[in-house]
1. To test your reading of the models, identify which of P, Q gives -19000 for helix-only ellipticity at 222 nm (-39500 (n - 2.57) for each DSSP H run of 4 or more, over all residues; to 500) when calculated.
2. Using relative contact order in percent (Cα under 8 Å, 6 or more apart) for the comparison, can you identify which of P, Q gives the largest number?
3. Given that semi-axes √(5λ) of the Cα gyration tensor in Å, for residues 66-105 alone, derived from a single structure, equals 23, 10, 5, which label among P, Q identifies that structure?
4. Comparing distance in nm of label points 7 Å out along Cα→Cβ at positions 58 and 90 across P, Q, which structure shows the greatest value?
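No lab work stands behind these numbers, since they all come straight from the coordinates. Since we're looking at a predicted model, the values are computed, not measured. Cβ atoms are built from the backbone, for glycine too; each structure is taken alone.
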Structure P
Amino acid sequence: MKNPLLRTALITGLVIAAVNIVFAALNYGLDRLPWWFYVAQLLLIPAMTLPMRYFPQASVTPEYGRRAGLFALGWAVPYAVYKFTGDVLSPAFNPAASLIGYVIAVALFSLIFAALRRPQAGR
């Protein structure tokens with residue numbers, strides 16, 4: 001694979017899927033995870049591949065608000081797959097609480113990444 005951005009997206013999607021399976025297995029037991037949970041983890045591959053172009057673009061965007069918005073767009077889909085597939089396994093699943101937690105986490109991710117990944121002066 002010659003495209004480093006695509007390779008990064010695929011590897012990142014697979015790592016996030018593996019981490020999600022490990023955490024779910026620790027919480028609920030590997031034998032209790034439904035088949036659809038494993039299949040849903042495959043959604044992380046296109047979920048990382050499609051918005052991956054936002055991360056390099058955000059890293060060179062000088063305005064903090066736009067940079068945070070681009071990071072939010074990049075994290076929104078993969079984190080949704082990760083968060084909702086894990087949350088729905090809980091017997092006490094609350095869609096509203098899950099959605100609120102999702103929105104807060106994506107906002108925090110984007111604001112933190114925008115602060116840490118600001119472009120260097122003179123570029």
Structure Q
Amino acid sequence: MSYPCAPAEFDKFPLGDAAFAALVDSAEADAILANLHDVQPDLFHSGTPAQCHARVARHLFVANASGIEAAGQRQHFSALALMLADDFTLHPAMASLLRRTRQGANYLSELDTLPDDFWQACSAA
């Protein structure tokens with residue numbers, strides 16, 4: 001059985017600015033995961049694809065709230081989300097770093113200030 005299909009009354013799918021921005025935002029985790037998979041596929045051994053996606057998406061919300069806006073910085077922060085313990089943002093040193101980036105500090109410069117005990121405490125088991 002076939003149904004007649006009338007042509008659409010528009011030549012482009014109508015999508016407002018807010019809906020388009022939401023669509024782009026929701027695709028960010030996918031794009032970052034694809035980039036990371038190209039350069040660091042070993043990061044994906046820590047969980048299923050769905051778990052890795054959820055982890056990156058969750059940490060992108062932290063990046064948003066912390067003023068981490070540059071694409072490369074967001075990708076790096078997402079890589080940390082896959083490399084380190086899931087709660088690495090709660091460690092006092094990282095919490096302090098995120099507070100500083102929220103106030104305008106450069107994320108990549110601030111990484112150099114993280115003490116060795118942060119990396120040891122947050123290394124994924």
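1. Working: P: -24000; Q: -19000.
Answer by label: Q.
2. When relative contact order in percent (Cα under 8 Å, 6 or more apart) is computed for each of P, Q, structure P gives the biggest number.
3. Working: P: 23, 10, 5; Q: 16, 15, 5.
It must be structure P, since only it matches.
4. Numbers: P: 2.4; Q: 1.0.
Once distance in nm of label points 7 Å out along Cα→Cβ at positions 58 and 90 is worked out for each structure, P has the highest.
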